[in-house]
Structure 1
Amino acid sequence: MVRIEMKRSMLARIVPGFTSLVKKGPSGQMVIIGMIIVLALVIMTAMGPWIAPHDPSRSGVGRIRIPPNWQFPLGTNHLGQDVLSRTLCGGSIMLQVSALSVLLCFAIGVPLGLFSSYVGGFVDSAFSLVIDAVYAFPGLVIAIAIAAMLGPGVVNMALSIAVVYIPSYFRIVRSQVLSIKELTYVEAARSVGAKWYTILSRYILPNVVPSIVVVITINFADAILTAAGLTFIGLGVTYDIPDWGWDLTNGRTYISSGAWWIIAFPGLMIILLALGFTLIGEGLSELLNPKLQR
């Protein structure tokens, strides 16, 4: 009975939230659709090892490059691996890389932006100069260079992607803080002797959070595409680990021979996952922007 009551209370909180998003119009509906897509793919990936009909890492479960049929609904690849099993389980690495890179970006970019813009002066100029220098380079080129130096692996891929997107967090937070720190309530807190870290954490950060949330969702979509790009050029995981990016890399060779299914289904999953986070980001951007709400 207690568990039932807990589930009912959770639903009672979730359902009104979705209802209010629907009432927000197209922007709220975009957020809901994006959340459904992302949640469905996350659940599929989490349940993949249990619902996959074959071992996604095992080669030779069938003849090579078999087109979709009753035995292998999505066909097999050039190693005789089941494409359906690899599609069900292949999002794990991509989700890990994107989540870790976003966490690193948040943990580094947000504090740097808060501190630099609040202190100002030479400190702000020095940080801004370094960040602008990194931001000036094409992001994918920097990610490729760092990943090539560090080598393959989830952590190394996440680090290379994080370096690319830290400037975005820094610039967004810095622009927000530069305007917020001059407001009356911040001046009042400073005049009564509040410490700088108290002002940043209690008075400035809560007003920056909406912008950070939007950046995080868009960063997820970009990180997914960047991770797929790194794997596509051979800087990702090996063939024995199911990964959508790896299947794209090796499937492109066999498109000319008519084996379209090797690349089609992993590519579709990447597109849907990136689309889901993009819809969430765009919808939140409109919902949290007072000018667009008018």
Structure 2
Amino acid sequence: MIADFFTITVLVGILTSGIRLATPYLFAAIGETFSQRSGVLNLGVEGQMLLGAFAAFYVSYITGNLWLAVLVAIVVGALMGLIMAFVSVNLQAQQGISGIGFYLFGLGASDLLFQKLVGTVKIANSFSPVYIPVLSEIPGLGEIIFQQNVLVYVAFALVPVAWFVLNRTTLGLKIHAAGENPAAADSLGVSIAGVRYFTIILGGILSALAGASLSIAQSNVFQQGMTSGIGFIAVALVYFGGWRPWGVLGGALLFSMVNALQLWIQVKGVGIPSDIAVMMPYVLTILVLVASVSRVRGPSALTKPFEREN
């Protein structure tokens, strides 16, 4: 069995799966990058993902319209982000505790809605692979990169867009200022509340899209707790990537490839206990956090509420 594992077919399969599995990590971690850059830690990513996953699945199930499902997930994510922004910015709640509260809310609400509206496992429409002309026919590389579903392409395209916004626009400058020295930015006329509202809502939208990518792109079902900790790993990826979109991309690919590897280990029956294989991505999360904390410096005002002086 081990000899069968080290083949070109398995390697291509791992890389193809890894690219696809990186999608929810990218959506959630890029959204969290914007939020943290402005000074707000969102630990409710997992809950937002679950509600986005259920919303997209349910709309797809009852209407069959995948783009409507995506739109509804976006609205749900925006509403969750809006509420979180109010709690974090206006009420100045402790961000770690409120974030865990939003996670628990999303976990419970998605489970309750599933039980009441669906009840059992149902099959919904899901996005099919989109074959990029010419490029999809390249041996190996075409299958790995250019035969993915549309949400995969959107997630990867989001990385350079996020980098450009954060590093080459006035909005990005304001986001950096809000996270580094909000008092100075406020004195120059930057609305710290407005910037943080924007980034938190954007983070909610991208987290919901991360959930939608699980329920209507990677599968066509919804299951309770189907995110399996991806939201918390996405938060870790922001630290791993040094609050930079390209660093987040590298981290997302690392985690997704390890996840794909453990799946293929189980499929091929390699002599590694399945429990150990499943643990691999989470052990890697711990190791990455330990390594990242000592080598990177986050935004100076991260987790610190801002109150204007009169």
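Bear in mind these aren't lab numbers, they're just calculated from the coordinates by the rules spelled out. A quick note: this is a predicted structure, and the numbers were derived from the prediction, not measured. Cβ atoms are built from the backbone, for glycine too; each structure is taken alone.
Summary of values
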quantity: Origin of the value 26, where relative contact order in percent (Cα under 8 Å, 6 or more apart) was derived from one of 1, 2; calculated: 1
quantity: Origin of the derived value 142 (volume of the Cα convex hull per residue in Å³, for residues 131-242 alone; candidates 1, 2); calculated: 2
quantity: Among 1, 2, which structure scores highest (criterion: FRET efficiency 1/(1 + (r/R0)^6) of positions 59 and 211 (r between Cβ atoms, R0 = 25 Å, to 0.05)); calculated: 2
quantity: Label whose coordinates, when Cα extents along the principal axes in Å, for residues 107-154 alone is calculated, return 46, 19, 15 (choices 1, 2); calculated: 2
quantity: Among 1, 2, structure where P(r) over Cα pairs in 10 Å bins from 0, in percent as derived comes to 7, 26, 34, 23, 9, 2, 0, 0; calculated: 2
quantity: For 10, 24, 27, 23, 14, 2 (P(r) over Cα pairs in 10 Å bins from 0, in percent, for residues 75-202 alone, calculated) the corresponding structure among 1, 2; calculated: 2
